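Derivation of every value follows stated rules applied to the coordinates shown; laboratory data play no part. These figures come from a predicted structure and were not determined experimentally. Cβ atoms are built from the backbone, for glycine too; each structure is taken alone.
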Structure 1
Amino acid sequence: MNNKTLNLTWAALIAALYVVLTFAANTAGLASGAVQVRLSEMLTVMPLFTWAAVPGLTVGCLLANLLTGCALWDVVFGTFATLLGALGTYYIGRRKPVLGPVFPIVSNALIVPLVLQYVYGLEGSYWYFMATVGAGEIISCGLLGWLLYKGIKRTGVFAGTGNK
């Protein structure tokens, strides 16, 4: 399989997993409340393995937000936060993998509180929402994402694919 086809396949797989995991978190009631744990955010470690994860995560977030009925500006800014996080993970996290989860945590903790306040009109301070969104992202990206990263490294799924 040529590299372009392989990258497109990985991007599509990551996007599809992102959507499915978002629906699973919504169904389980994890994606609402003070601390939101979007299971799909664990996939934000994937740029540590392949560039294809950057468009995969971005398209996955876009589709998940559209399909779960998010407001237009939530779709736009939530997807932008995911793209920024994925780019940071790819460009900086690949040099120092332990920093990989930091970028999606920070981008979401900075951007999503504004969406919660200005798009959804939720009452509360920016700092409160930053703390609660950040806590959910630490669980999703930091804890679950790091476990996923370690599991993938152990299995060697990306070894020999040209996407190390």
Structure 2
Amino acid sequence: MATYRPNVAAILRKPKNGKILIGQRADFKGCWQFPQGGVDKGEDLLGALHREVEEEIGVGQNLYNVVACRTGYRYKFPNGHLKKGEFCGQEQTFFLCDYLGKKSDFKLDLHTPEFSKVRWIYPEEFILNWVPEFKRSVFKRLMRDFFKVKPKLKGTKQVISKL
């Protein structure tokens, strides 16, 4: 029987201005997301969060503080795809984290690169078309839950702030 794979994601935020970090996926140009990944067997959610943030952007847990956590964001993979032969989708837990580091702390190539670049944006600048259609309902809900904003679809003005 197919189940949902547990997954964690980090929404890093600059506390001074409220900008959040997004990364452009190395394998899909134009797709932007938060550092995220699956929870390994025997791993708790915080342990997975710290591992994924370090693996994907090279940032140690000493450079951010978890300030909020929400779970239950679930999506199915399209066309009956099963990840690892057993997972029909993912159930994500998002952690909002205040980022304490600097630009030079990001190391996108410590492991197999997941992101080609990262940027800071205001939450209302997030464009829903940056994520695959099957994930959009999750991103609509999380942007509303964390930031009280409704992400826009392509065709609206895209303003991406510099890192």
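Identify which of structures 1, 2 gives the largest calculated value of FRET efficiency 1/(1 + (r/R0)^6) of positions 50 and 154 (r between Cβ atoms, R0 = 25 Å, to 0.05). Walk me through the intermediate numbers first.
Numbers: 1: 0.90; 2: 0.15.
When FRET efficiency 1/(1 + (r/R0)^6) of positions 50 and 154 (r between Cβ atoms, R0 = 25 Å, to 0.05) is calculated for 1, 2, structure 1 comes out on top.
Comparing structures 1, 2 by relative contact order in percent (Cα under 8 Å, 6 or more apart), which one has the largest value? Don't skip to the end; give the middle numbers.
Details: 1: 26; 2: 29.
Answer by largest value of relative contact order in percent (Cα under 8 Å, 6 or more apart): 2.
Matching task: 41, 28, 19 is the computed value of Cα extents along the principal axes in Å, for residues 66-121 alone. Pick the structure from 1, 2.
On the way: 1: 38, 21, 13; 2: 41, 28, 19.
For Cα extents along the principal axes in Å, for residues 66-121 alone, the value 41, 28, 19 is produced by structure 2.
Given that mean count of other Cβ atoms within 10 Å over residues 34-41, derived from a single structure, equals 21.4, which label among 1, 2 identifies that structure? Kindly include the intermediate steps, with their values, before the conclusion.
Numbers: 1: 21.4; 2: 18.1.
Comparing all candidates, it corresponds to 1.
Comparing distance in nm of label points 7 Å out along Cα→Cβ at positions 18 and 146 across structures 1, 2, which is largest? Mind showing how you got there, number by number?
Details: 1: 2.3; 2: 1.5.
Structure 1 gives the largest value of distance in nm of label points 7 Å out along Cα→Cβ at positions 18 and 146 among 1, 2.
Work out which structure the value -5000 belongs to, where helix-only ellipticity at 222 nm (-39500 (n - 2.57) for each DSSP H run of 4 or more, over all residues; to 500) was derived from one of 1, 2. Spell out each step's value before the answer.
On the way: 1: -19500; 2: -5000.
Working through the options, I get structure 2.
Comparing structures 1, 2 by mean count of other Cβ atoms within 10 Å over residues 74-81, which one has the largest value? Each step should come with its number before you reach the end.
Working: 1: 19.1; 2: 12.9.
With respect to mean count of other Cβ atoms within 10 Å over residues 74-81, the highest-scoring structure among 1, 2 is 1.
Tell me which structure, out of 1, 2, gives 2.8 once distance in nm of label points 7 Å out along Cα→Cβ at positions 26 and 138 is calculated. Spell out each step's value before the answer.
On the way: 1: 2.8; 2: 2.1.
Source structure for this number: 1.
Starting from the value 23, 20, 15: which structure in 1, 2 was semi-axes √(5λ) of the Cα gyration tensor in Å calculated from? Don't skip to the answer; put the middle values down first.
Values: 1: 27, 16, 13; 2: 23, 20, 15.
Only one of 1, 2 returns 23, 20, 15 for semi-axes √(5λ) of the Cα gyration tensor in Å, namely 2.
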